[in-house]
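Each structure below is given as structure tokens.
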Structure P
Amino acid sequence: MKIVGTVKEVREQVKEWKKQGLSVGLVPTMGYLHEGHKSLMEAARKDNDKVVVSIFVNPMQFGPTEDLATYPRDLDHDAALCESVGVDLIFHPEAEEMYEKDFCSFVDMTGLTEGLCGKTRPIHFRGVCTVVNKLFNIVTPDHAYFGQKDGQQLAVIKRMVRDLNMDIEIVGCPIVREEDGLAKSSRNTYLSPEERKAALILSKTVALGKELAKTEKDANKVVEAMKENIKTEPLAKIDYVEAVDALSMAPVEKLEGTCMLAMAVYIGKTRLIDNTLINE
């Protein structure tokens, strides 16, 4: 396994693979890898001849008051995990490699990015779309892998690929959870032991929503029940709880067709997200 930091090195390696007729899978990450990322890498390993993992904490998707400086980083740990799965190449660039001083081109999207996380993180998805576009141009993968935990991000990437005629298959992979149900996230490390316990309200509420949706098709009733459940946890503060169409991210009134029940909740100062698909 090689670790490289420049666009040139990635391009040279991928060109060599493609000359040999080999398929390439990409797993874009911000590092501090956990079992959720590992499941993406394993899916990529299964589907492709070669696997590239990018590790880049993308400054463009963080707002001015967000956790860019404190976002956890551990390249040695990440490299060991990648090696254990059989990853072929890690692309670990510095911000200067990805963004020239006078960088001024962006990929943006309307509609899908305006609700849910986009409402309280207005620049976030412009940063995500821009960096993912760049990674697709650098790596030119056949397949790229994203987790369902970031359900809105997955929908946004799929739409970008469709709208811009990118010749890449986007593969969504199921949420990976801790034994007690908490969705795996690099931000879980911010939680104190008391907060970690309180954070279980997210997965419990997602499960409640999924159960209710089996018989209740009124989205507002399900969402209200989920909100009431979250309010039983004193350390939890709701950012949003919504029912949306799984493809368009538009709010729905009836839980018909494939929908997503999605939430963002602050546990103390840490913002966590979770979701579940209905009628998938």
Structure Q
Amino acid sequence: MIDLHTHTTASDGTDSPFALVKKALATGVTTLGITDHDSTAGWAEAVTAIQPQIQLVLGAEVSCLTIDGISVHMLGLLFDGEDEQMQQMLSDSRDTRLPRMRKMVALLQADGIDIALEDVYQAAPDQATIGRPHLADALVAKKIVATRDEAFADLLHNESKYYVTHAAPTPADAIATIKSAGGVAIIAHPFASRRGQILTADSFQDLVAAGLDGIEVHHRDQNAVEQQVLTEIARELYLVTTGASDYHGTGKLNSMAENTTHPAQWEALEARASARRVIKI
């Protein structure tokens, strides 16, 4: 099984990189993507857990904003982790997350919700990329909501009055940087309408022009009709299609390998990278 989109405690997952690889092994995953938000901090630890039965595809999920303010996530896989331009883009995105979190906490406090920035820090693992899931965990710890999913369905939804955007590259700029670093770019869950405003079908032409390699079609936040439309877009634009769990660990419903990528699609995707950077023993 091939699962190209998962998260660890290096961003907003609840499993350490080592534990994530072990869980993937136990699940029967043979190719695992490590794609923490705006970070490659979990790569080194993940590699220490590798076994002959599994290979690692190292990457990151890059936070992007369109010029219209639509939030987009771009999976960068198989890029050179030491590429300075790539690391600068990830660092810049991380640096904007703390001011954003301060604003979201202040908005919640203004409505009488008992939450503080210190609560968010306590909910986040050391050196994690601070994000809304950590705020969700803090709200759970304070018994304001029962689960992460409940927090994202209401208080932390993209269209909630408490939601605050943060500075981020455009999808085209993110793609260009990923490609310059020798990697491949896959747009993650682009039709996940339950998260808020989404891209239109016409948007993909510009992304292909920027170098887009694939579309994450099979994802729990996209229904059967949305997946069919994305499959057709991918066919028309000669893009690879992927499926993945977007696994985060406890607090979210996503199960490891609940969606996977077909081996032929993975082979086509790997061939688009500038070098064979899959990690295996």
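No lab work stands behind these numbers, since they all come straight from the coordinates. All values derive from a computational prediction rather than experimental measurement. Cβ atoms are built from the backbone, for glycine too; each structure is taken alone.
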- [ ] Name the one structure among P, Q that distance in nm of label points 7 Å out along Cα→Cβ at positions 23 and 207 of 2.6 was derived from.
- [x] Q
Open item on the list: Tell me which structure, out of P, Q, gives 2.0 once distance in nm of label points 7 Å out along Cα→Cβ at positions 31 and 79 is calculated.
Closed with: Q
Open item on the list: When distance in nm of label points 7 Å out along Cα→Cβ at positions 15 and 215 is computed for each of P, Q, which one produces 6.4?
Closed with: P
Open item on the list: On relative contact order in percent (Cα under 8 Å, 6 or more apart), which of the structures labelled P, Q is highest?
Closed with: Q
TODO: Out of P, Q, choose the structure whose coordinates give distance in nm of label points 7 Å out along Cα→Cβ at positions 247 and 263 equal to 2.8 when calculated.
DONE: P
Task: At a computed 0.40 (FRET efficiency 1/(1 + (r/R0)^6) of positions 127 and 231 (r between Cβ atoms, R0 = 35 Å, to 0.05)), which of P, Q - done: Q
Task: Of the structures P, Q, the one that 24.5 was derived from, the read-out being mean count of other Cβ atoms within 10 Å over residues 71-78 - done: Q
Open item on the list: Using distance in nm of label points 7 Å out along Cα→Cβ at positions 111 and 143 for the comparison, can you identify which of P, Q gives the largest number?
Closed with: P
Task: Parent structure of the calculated result 17.7, 53, given that Rg and Dmax of the Cα atoms in Å is the read-out and P, Q the choices - done: Q
Open item on the list: Tell me which structure, out of P, Q, gives 2.8 once distance in nm of label points 7 Å out along Cα→Cβ at positions 39 and 239 is calculated.
Closed with: Q
